[in-house]
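Right after this note come the structures.
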Structure P
Amino acid sequence: MTTPLKTSLKPTALLVLKDGTVLEGHGIGATGAATGEVCFNTAITGYQEILTDPSYAGQIVTFTFPHIGNVGTNDDDIETTNLASLSGVRGCVIRADITQPANYRAREHLDRWLKARNIIGLSGLDTRALTRLIREKGMPDGIIAHDPDGNFDIPALLEQARAWPGLLGLDLAKDVTCGQSYRWDETAWVWNEGYGRLDAPKYHVVAIDYGIKRNILRCLASVGVRVTVVPATATAEDVLAMNPDGVFLSNGPGDPAATGAYAVPEIRKIVDSGKPVFGICLGHQMLALALGATTEKMHQGHHGANHPVKDYTTGKVEITSMNHGFTVARESLPATVEETHVSLFDGTNCGLRLKDRPVFSVQYHPEASPGPQDSHYLFERFVGMMGEK
């Protein structure tokens, strides 16, 4: 099926889905072609953070909010810590043309920013129609292509889209993790002051980087934690040799079972050590695998900044940010594990804790600050566990 733009201009970008659907638009950002899984994100703020979040590696992000790029880009709102790999996002799809930036923090136009990061973009598409397609049929694999001259070999693009293996069974953490260990002491951003530095740390945490976000590290530093970040392939022996007060399992992209092939045995050893453990997103999923549960692919995933989650430990409902295409199968949780959080959208698992040890995790992103900061208390909870230990 071909859905042409209602314009006389020749399309300079295409989104070709594996089922043969061809969607036309105007190219922005880098030129070329890139394959990935097409998802939609419902957030109305934070497009720069989304496009630099390593959890989106291997994906083409469709923004449901119509005005993307209007506030420009800057050097502060970047989430990836691995600048060598950028973030791994394959492309972006937006509805309206990018206007000139209108924000005092803007330093660069989104189009130039995308080019510099080799991210292919497509504008002028009916993103509502694409979102409905994803909701009905699930997240499709596809290829996004940008040629300023509008010359496309659609059969060849379709062949590339169908040849891409998809995220199921794909370990992407190895592509976005850090190359070597490093220390982190930068604290949260303050209005008109920027980021601060941790002067007197109370605790030392080793964070295993499966695709960690900067604001997670800032939130840890802001509650008095000095962080040592280690690569995804670090062993339990490597981690425990640093004698940390706690261990953090980060977010990241791809299939948790694939990354878990080498990460889960190490996580299990860390849990057995008795150290306090806190996991987020991919870290949550792989912790669940280490404790005996299973994970599964979702139909459309959860991607946005407006997801209600209930915390059973407090009885409160939080408005959270999410980005995941896999979920922990709640019925697979063993008796030793308590479900602590649940999505109020679809009832999927969003948190767990081990009943007899200081080990817990959440599926969503408590460090995100799209407006609500409902979930920042989890970092204090982690600190409290280390204090008790």
Structure Q
Amino acid sequence: MVFDVHVLGTASARPSSKRQVSGSIIKCDDGNVVIDAGEGFQTRFAAQRKNLKTFEKGTTLKTAKIDVVCLTHGHLDHTWGLLPWLQSMSLDNREKPLLIIGPTSKEVFDALIAQQEIPPQTAPAELARQFRYWQSLGGSHENMSYPIQWVLGDIENDRWLEYDGQNNTATQLQGMPQPPQWKNNRIYPLATNHSVPSCAWMVESKTKSGVFNRMKAAEHKLTVEQKGQLASGQDVELNDGTVLLATDFRGKPRNVLRVIISGDTAENSPGISNIDGCDLLIHEATFVEDAAKWADEFLHCTATGAARTAIQCNAKHLAITHYSSRIKDSQDSLKEAQSTLKDSGISCSALSDGDRIIVENDGRIIHLFWNGNGWSR
């Protein structure tokens, strides 16, 4: 397994008895990434942990493993659960640093770097406003048991700053920071098209060497030192002059794997559409086709629009989410998406709260559906 994606909310702006607002976790071998944290996120996170302990022995979610929170944009159904959760982790005496990162506009970025006030015309959903507000309510690292790095990005121009809202100071960074201890995975923002600065987030695994062939090494009766040389990529010359190539002792390299989670966006947003292939695309599908005019007006997406986006970015599997409260049965949305994808070879599924999607090393996708009493395929 390379990625274990936990989807803790599939509602759009308005939660219901069956659907909560946005919040997901991508679990990988380096650590965990939180993508959005709408209202009640920590309660849903705790419930998912409890369900894993009860129904999936040996698998868990640990807050200590969470290294970064990636926000897609500043609408409250994607952000309003963050501060209470940060404070709860402090009460639990967390010490590990946390990176919090999200998009901002070019205008706000320029103002902050110039040590000026946020422009007055800036929307309330601008993340710079929220970062300042959360820090004033105790979210600064001075008030927490652990350090927090608050980072804003002008996505289209690839500019990044660290923001101290208490003192209204910003420090421009050389690039987007990554969790410092990560070795095998990287996080990338993908520009999206919404009414406020927004982006999707992609987690990509690095290409890994194939498995070392220990049996073949044993057949040659190699020393520990010679095995170590081959395993590290160095060729070995034997006493009789035979040269053993390190590449002959490695299996096929494991391919790069990609998971993308969108926030609110119109279809075929530039950052997602320009990606040349991904294994899993989790994309918003707020509306069905009969309400396409609302999707166009509010820069959201229909299920068919999500399917067209999946085709454009050459996704292997599309999972739709973020349903309007008017959608009572996600199977209606699923049918529309599948109809668009019928000749594409792309598989598709509809997410519910608590679902998990596993991306295996070979790129195989397994959708685990939460049924209230464990997960089923």
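Out of P, Q, which structure matches 0.75 when FRET efficiency 1/(1 + (r/R0)^6) of positions 138 and 194 (r between Cβ atoms, R0 = 35 Å, to 0.05) is calculated?
Of the options listed, only Q reproduces it.
Can you say which of P, Q returns 13.0 when mean count of other Cβ atoms within 10 Å over residues 90-97 is computed?
Answer by label: Q.
Using distance in nm of label points 7 Å out along Cα→Cβ at positions 82 and 250 as the calculated read-out, with 0.8 as its value, let me know the right label among P, Q.
P
Here distance in nm of label points 7 Å out along Cα→Cβ at positions 10 and 50 has been calculated and equals 3.1, so which of P, Q was it run on?
P
Match the computed value 28, 53, 18, 2 of P(r) over Cα pairs in 20 Å bins from 0, in percent to one of the structures P, Q, and report its label.
It must be structure Q, since only it matches.
Suppose you compute distance in nm of label points 7 Å out along Cα→Cβ at positions 154 and 242 for every structure in P, Q: which one lands on 6.2?
Numbers: P: 5.2; Q: 6.2.
That value comes from structure Q.
Here, each number is a calculation from the coordinates, and none is a lab measurement. The structure displayed is predicted, hence computed values, not measured ones. Cβ atoms are built from the backbone, for glycine too; each structure is taken alone.
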